[in-house]
Structure 1
């Protein structure tokens, strides 16, 4: 398993970054602005000096910077948990920077004992609040929340147990946070430009049809190409929806990767859980630093590791297609929702996507803190059920806040 990267907080660097926060938001987040009400700031500040885990939704790769900007607004500094692989980006420079601002690693979907131990210790000591994104993946769904992982609640209960042993009168809170990105102007011209690039790459004739129809057509062509590439024979049922086709393709890709890794997947688990199981298996093989043998044996392992590395792309494709489905495409096509889908398509077809499609406001809402001590007796009776109850509370609060934000604004729709 990949080695653990602990937090190495640098108060000097954190102070400098907070001072330059407006510049970071303008340049790094495409002229984004953070909007958080005075009422939400006061609600959060009621927990000043208290132990808490902060749980935001995770629709955008820039969410950590948004939470850093929020830490400035509430005059606190946070610790953060990030997936282990991101620490190796930019030849390790990304990891050095993350550790200096108080971030530590976790291997998603694995029993990462070093990370779990660090989480318990940080929450128990309570010097800083801890930010953990409970969806576990970047959803790129600005309106909805993926089913949450139970890890946030479970780790918090473990920490509460440690806290109560030393301080029976103390507690630990979980604070749900909703983040919603809203474009401040009409971005239809930018979306059209993105669609032209995608259509050219896929060999689609640029007819004069609506943006919605063009997006759907790109999805259909892309789906057919992938079904052919993976030799996936879809039923000839004419009533088979895009949702069903995408779901069956995802399952086929997961089964194919599992076969190549000689793993039997637990079909009762959610797809994201199985993605993490497979990804960790690939990590363990590629980063096997304890492998002994001759120079030739190491060479053979390196060749096989490079071949295995290609399976990451298959798993990325499964995650990418979790949000490309017919309902999200047609239910409520605001320009933000359209941009979500186009970004996914760009990621699949072009290998990258243009995050900046126009200036944005990131609206941040603070939920009602969940006092874990109120669930202490439930946890003693049935640990799994108590963890599920708290996880459901986090999910409901974030979903409700996202809906409230959406219903309170004047949206721009894509036709």
Structure 2
């Protein structure tokens, strides 16, 4: 590829590159030396389920992998014991080594749905961070100041509000930066919330006599609510291991305003074609519903294949465009201990017990929004108790159904 073509791949969907001029020089130098750039992404496997928000940097790695660069997928099994404080209003719970190992295994199984395992170097930062002596840790800590660390908004806010900051949390950016030194990274990827940590890597590489890495930040993907960062705890996520029909239906629920962002960040569709879709939406030659169905097909195909995507689309048309109830509604029975003496159950407990909502807070929110119905009757009182019976049909939104046996 030409230099300009490579730069276009690097720049697709990125929020910021520090700096484009340095990146061009690095690519030119690597071409002259006939070697790939070493590109690093570090993750702390604190939560084992990957959703589309997590795939944004992974997909960027795959694009760079396909044009010949060397990808290092770094599992922060050491830093994960602290937990990245970026964007946090309180200290994270520290994970045990056993929890980290389980999460890391689950994480890598999912990651290789996106990355080519034969072209990916997997590293664990315990290999070098665990080997540092206390003297070396002190020497590393001496390379920055408390004032510099407090430049981070999350630390500054907690400090000004008198909320606790663990001393170990101050070490996190230094450890992430030292990862770049240990790996001799040419480029490091991260979300926009990782900018401070990525810049720390540049600083430490200079301190250790290395050429500083390029920092490539990527946008934070909003969830299907269109407002907040995609998160399992908020219930606004699309998991890459979810069933095709669920994945398709959730994609159809995203607001039209962020549809093109999803096209750019989580599909393989060329940018020239995405610009054509954008133009068609503006002049009315493409209906937003059709564009979103194309997006849903693309996403399901990536993780489940084209046959599953076609079946999911047909199911969506049957249930949502025709207003039908699917033939394969999951059936559940409820333990007697969940029911009161009248055979009734609190509606919030009903939704969580049937796994239609991930949490009580999500259930309350959806009830208030009018997204919950019992036997086709809308429910808007989160304190209601529902009389149970065989065949009771419970529906959340347009995609989630359950029937009591």
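Looking at FRET efficiency 1/(1 + (r/R0)^6) of positions 42 and 394 (r between Cβ atoms, R0 = 25 Å, to 0.05), point out which structure of 1, 2 has the largest value. All intermediate terms of the calculation are to be shown ahead of the outcome.
Working: 1: 0.75; 2: 0.05.
Of structures 1, 2, the maximum of FRET efficiency 1/(1 + (r/R0)^6) of positions 42 and 394 (r between Cβ atoms, R0 = 25 Å, to 0.05) occurs in 1.
Quick check: -13500 is what I get for helix-only ellipticity at 222 nm (-39500 (n - 2.57) for each DSSP H run of 4 or more, over all residues; to 500), calculated from one of 1, 2. Which structure matches?
On the way: 1: -17000; 2: -13500.
It must be structure 2, since only it matches.
For which of the structures 1, 2 does the calculation of relative contact order in percent (Cα under 8 Å, 6 or more apart) return 26? The structure behind it is 1. Suppose you compute mean count of other Cβ atoms within 10 Å over residues 10-17 for every structure in 1, 2: which one lands on 13.2? Derived from the structure labelled 1.
For the read-out log10 I(q)/I(0) by the Debye sum over Cα atoms at q = 0.06, 0.11 Å⁻¹, a value of -0.30, -0.93 was computed from one structure; give its label from 1, 2. This value belongs to structure 2.
Values quoted throughout were computed directly from the atomic coordinates according to the rules given, and no laboratory measurement underlies them. No experiment lies behind these values; they were computed from the predicted model shown. Cβ atoms are built from the backbone, for glycine too; each structure is taken alone.
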